[in-house]
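Structures follow.
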Structure I
Amino acid sequence: MTAAEREMLRDGAGELGVVLDEAALGRFDLFASELLRWNAKVNLTAIRSTHEIIVKHFLDSLTLSRILNQGSSLLDIGSGGGFPAIPLKIARPDLAVVSVDSVQKKILFQRHAGRLLGLERFTAVHGRAEGLPAVIAERFDCVVARAVSDLATLARLGLPMLAEGGRVIAMKGRQGREEITASRENLSLNRAAVFSIDEVRLPVSGEMRLLIALCPEKSST
């Protein structure tokens, strides 16, 4: 990571309300280098440059920080190379993070990165989201996904993993509001409702990110 890229990450994080100290910036630098090194042999992400990793993975992941309470527990479903799980854990050591993906090579990379970066209370689990309630006893304040495209599917997978008062967060682009409209009936069938929508403009790229929070649908009785 060049000095300019390091500054871009620090300033971009600051725009999102996240303060990165030198130790955190060093971990991000190491994580980016290791991601590129592994990616040359194992296909972890289609993104191939440090600049794109910072903008499309690191800063995008950090948009979630503003809606996560101090000390929250987080489950990341379909995390791929570790996004948003690992950037959030680097920036927010107070979080307890469990990251899940069905592709073993991606989980092996995440475990390697977690050890290399010295991340405490970070666990990478190889498995499918459908089977999580049977293999993970813990329940979480937040269940998040970037890779699960359908809101109703995310609700079906995420709601069983929530602690009392928890939320499922879908990270969406500009089309997110249209997806909500199209998914309302299926969300209701999965006993889910839209709790809130946070709009965040991504630093550097200026793209819009919608953070759609889902919660269990209230009983009518």
Structure II
Amino acid sequence: MSTLISGLEALARLRDGNRRFVTNCSTLDGAADPARRAALVNGQTPFAIVLGCSDSRVPAELVFDQGFGDLFVIRVAGNIAAPSQVDSIEFAAARFGTRLVVVVGHSHCAAVTAALEELTGVSTPPSPNMRSIVDRVRPALETLLSGRQVPDIETVMAAAVRANVKAVVGHLRHGSKLLERLVREDGLLIVGAEYSLESGRVTFFEDAGE
């Protein structure tokens, strides 16, 4: 079971875990050990909260080489921050004392692609529920695309993924009174990152230590 650590220590642990993942040096062979599961029955102290995409190619525990009880993972298409996701982050940060939140986007994100396609007139979401996801991604991309011609959606995908992640990070930092207080008074870090499907590497954004 994890013990309470600072946001910067947690960030370093995730960086190290991703290095192991990329270099095929995973330590997860014993992650399903019965004794480890038994130790977690009466409580948990996850050292990081991960808001990631539901994409089947980006399982947070594997990408960061972490096991049972290490990460509090919230997954939703487009790694958006709708009320239920914000509530889940607030819950973990307040209840477990976790001091790191990482919003993880990824290359070739289908939700970001759908938002780009709508903005460029290529297609529209086929249902109101899917539109609710696209509508949460859309504002960050509107700023990115303002005044630009986009002949090929793929040419702006990387920038669009990052714009979406940064918008979600901003929303978490400034759209929740509880999280704002934890950032201000208790050392909570809320950072953005991008996972590369091609390399397996997670790149943390430059403001990760702010």
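Looking at relative contact order in percent (Cα under 8 Å, 6 or more apart) for structures I, II, the greatest value goes to II. For which of the structures I, II does the calculation of distance in nm of label points 7 Å out along Cα→Cβ at positions 29 and 45 return 2.8? Structure II accounts for this read-out. Which structure, out of I, II, was P(r) over Cα pairs in 5 Å bins from 0, in percent, for residues 117-188 alone calculated from, if the result is 3, 14, 23, 24, 17, 11, 6, 2, 1? Corresponding structure: I. When helix-only ellipticity at 222 nm (-39500 (n - 2.57) for each DSSP H run of 4 or more, over all residues; to 500) is computed across structures I, II, the figure -10500 traces back to I. Here Kirkwood radius over Cα pairs in Å, for residues 85-156 alone was calculated and came to 13.1; which of the structures I, II was it taken from? It traces back to I. Comparison across structures I, II (criterion: distance in nm of label points 7 Å out along Cα→Cβ at positions 101 and 165) gives the highest value for I.
Ranked by distance in nm of label points 7 Å out along Cα→Cβ at positions 141 and 197, structures I, II are topped by I, which has the highest value. Looking at distance in nm of label points 7 Å out along Cα→Cβ at positions 37 and 61 over structures I, II, structure I comes out largest. Between structures I, II, the calculation of distance in nm of label points 7 Å out along Cα→Cβ at positions 21 and 181 yields its largest number for I.
Every number in this text was worked out from the coordinates using simple rules, so none of it is lab data. In this text, all values refer to a predicted model and were calculated from it rather than measured experimentally. Cβ atoms are built from the backbone, for glycine too; each structure is taken alone.
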